[in-house]
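Listed next: structures, encoded as structure tokens.
Every number here is computed from the coordinates shown, using simple stated rules; none is lab data. Please read these numbers as outputs of a predicted model, since none were measured by experiment. Cβ atoms are built from the backbone, for glycine too; each structure is taken alone.
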Structure I
Amino acid sequence: MREDRPNPLRALPPVDEVLRRAAPDLAACPRVLAREAARRAVEEMRGRLAAGRETGDREDLAGRAVRLTLEYAAGLSRPHLRRVINATGVVLHTNLGRSPLAEEALAAVTRVAGGYANLELDLGTGRRGSRYQAVEGILTRLTGAQSALVVNNNAAAVLLALGTLAAGREVVVSRGQLVEIGGSFRIPDVMAASGAVLVEAGTTNKTYRADYERACGERTALLLQVHTSNYRVVGFVHETTTLELVELGRERGLPVMCDLGSGCLADLAAYQLPGEPTVSEVVAAGADVVTFSGDKLLGGPQAGIIVGRRDLLERMKKNPLTRALRIDKMTAAALEATLRVYLDPERALAAIPVLRMLTMDRETLRGLAGGLAAAISRRTGPGRVALVEGISRVGGGALPLAELPAVLVELTPPGVGAAEMQRRLREGPVPVMVRVQEDRVLFDPRTLLPGDGELLAEQVAQAIGGDGICVP
């Protein structure tokens, strides 16, 4: 009579035993996470044993379960938000948090984040003040507007402005400007949420002043211009200018609102970048309300900035929605510090990372690429890297047609494909985001921050073994 085979699951140690064996290496891991890691490890081992993919006696299985527990514990203990090296060449990379902050902004956040701050206290009078006081004066000085208000992002700025000025009434906008912004949110959706009624004017490719005139009626509350900062319609096109729209608004007694989307305080035309209207230019053209982002071309924290006529901004400030959309002390500190840098335009180009990256000349880029290539070669051996010509992108829904000349570092990893190397760099101790084209790994030094080059080279070396063989 044939004996039944022993059940391999009986040799698997329980969670408590695995935890006890792993305890010396889990001292820094919170107990709740350590137990979850051990439970996951035992469950995975149980599945492997049941499927016949794992064998061994109790001691062997316990050792493997402990190693698996430590791997899970490391993952569970690691913060979700981590520092990432951006070597993609996309300056305003939405998935990577868009614009990195200037040193002045980082210092300002540190000053207020670790303690108390006069966020809503007027130190001169000792009475309650406004959290917008820190940025309003600088914004009006930089843009020429009468007043300013800041909320948590530009979609919120548009929502607040429309809800305050046009709820239950009509807003006229060009059909060619009904853009979709990040996360599949669309201008018509934001407008509907505000309570305003959308009235389209013109066609997708051509909208004239006369189209706006025909669309105006007794229920019209606002003329809206949306700058298509994340795409361009080219060819047989015509758009009504801000000046034309302002002229019409004055004739009809209607305010004109301009949503710039990305928004720019610096004139980038001198650096061979496509013309992007600055906020001050739009204000000078007569727009009554201008909205734009803080974390795109401005180079600050995520924020929605509203500037314009004092009477219209005062109405927005009294809207109960403003409290739901207000910024916190860290955003206020970072934005104020960033805006103060703009008071010296020449210094802003060097001090604000986004502006510095966008205005780099070819000689600077070649020097950065050469330094990065040398750092990688020192750690991986000669013959692995080469300098190649390429392009960088602005990203973040800004300057969609801009192609920035770039000098890239091309890596030829031994014994592994570019996609696999990309994965290993992304999942490494310090994640590195790279570009892969035609089975080539490309690093764009334009978007590296000071100190990133050496750290990137270390991550490459860890993905490529010291003997030149890629390690798993």
Structure II
Amino acid sequence: MLTRERATHGGSTTWEIPLATHTGSDAPISNLDDLLTPFHEACKPRASFRVGTEAEKFGVLAESGDPLPFAGERSVQTVLTRLANEHGWTPEREHEEGEVISLRRGEASITLEPAGQLELSGAPHASIHDTCAEFRQHIAELAGISKELGIVWLSLGFHPFARDADLPRVPKLRYAIMERYLPTRGHRSLDMMRRTCTVQANLDYQDETDAMRKLRVALALQPVVTAIFANSPFYEGQRSPRLSERADVWLHMDPDRCGILPFAWERNISFQTYVEWALDVPMFLIKRDARVIANTGQTFRSFLKEGAQGERATMSDWKTHINTLFPEARLKNTLEMRGADAQPRDLVCALPALWKGLLDDDTALGLAENLMSPLHPQAVEAARPDIAVRGLQATLAGRPLQEWAAQLLEIASAGLVRFAVKNRDGQDESLHLARIKKLVAAGKTPAEQLLSQVDPHAGFRDQVMAAARL
């Protein structure tokens, strides 16, 4: 056995892991350094920093608002096939006999969430202007196909009409396991999987110190961002009592793998701190080629020491496990900002612009650290339910969310001005924050802007589809 001491808050514990002789992603894990390697390998010089953006949307049938089926003449599968045939995307299957569940073109991909929500995972870009251009191209490629098939794409944080039973199921191997396990850990878990959509920004980090500073700030300020981008005010064909139904969903999820990670607020955190937390989160599955083995009762730490069902932990298992953790900000080969609802077309780029301006500029990052300094995890956690209900009208640590939001946007905007990345018209990236800053100045969220366009007593469904379509 190979042993190694690992630090804990109470002293040290000895690792005992079978000694590995293999190499590569299928190699058994031999020591703690193996678990840290993916994060160290992701570090890159500031000159190479990029921002990736993921944007999800619901497909509905234009004449009825019913969810878009997974298969059939008018379906998600048909959309994927036509995108591949007409726009140069390469179809991908999870295994040889499986259905097409994603497309790839260069560094970008189009993937499916559990109920067929369509997600553009854009290529990483140095410029938010390029992010917006990529998103516009994606919408343009969808437009002709969708018009011909009678499909409307809705960009909201929560499905405005559908019950869970109305929605299709995507045959991705891990989804069936998640659907059985997660409801035992949180009563809105199926809603998270099947009735929510988000826009997410993924940022690079230079080294361990940079990553941990950004993670700490992102977790502390994520609820402010949730309020700024609240955009899910409907539930099963009615006005929801909340401006962000999606934000409420995330309050009733598996506490083992979700939330604001109070340990990350400590000043001496490291990659190892994050790894130690991840090790004690129960797994979903073990994947071997096209075969999956449900393994929901065992932590990854136990799997490392004892194995499971004749299998030993590999680096591929570790990377899969890291991908099944869902905190409000997630550490992988990038830092993922996960707290925002899906946005209308003119605000999609505001989310990556905000996080780039806030975290990738040293001056802005220092100001953001100062801004979060009065906060502690208990205060932030206590504010989250009211933020889901009232958005910018809620309070955080005794201060109106609107004030927090305005200050956060000013810091981010100034950071983007300092980057001085210009478009063809000579405008810097702060351009992409102009619309959301105007909303915040008026004390309004995207949800409230949307509600102002919908009369719940007159053609509710048609009005929502018109107001929320991409």
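Ranked by Rg/Rh (Cα atoms, Kirkwood Rh), which of I, II sits at the highest value? Mind dumping the intermediate values first?
Values: I: 1.09; II: 0.95.
Top value of Rg/Rh (Cα atoms, Kirkwood Rh), among I, II, belongs to structure I.
Can you rank I, II by distance in nm of label points 7 Å out along Cα→Cβ at positions 61 and 141 and just name the one with the largest value? Please list the in-between numbers first.
On the way: I: 7.2; II: 2.7.
Across I, II, distance in nm of label points 7 Å out along Cα→Cβ at positions 61 and 141 peaks for I.
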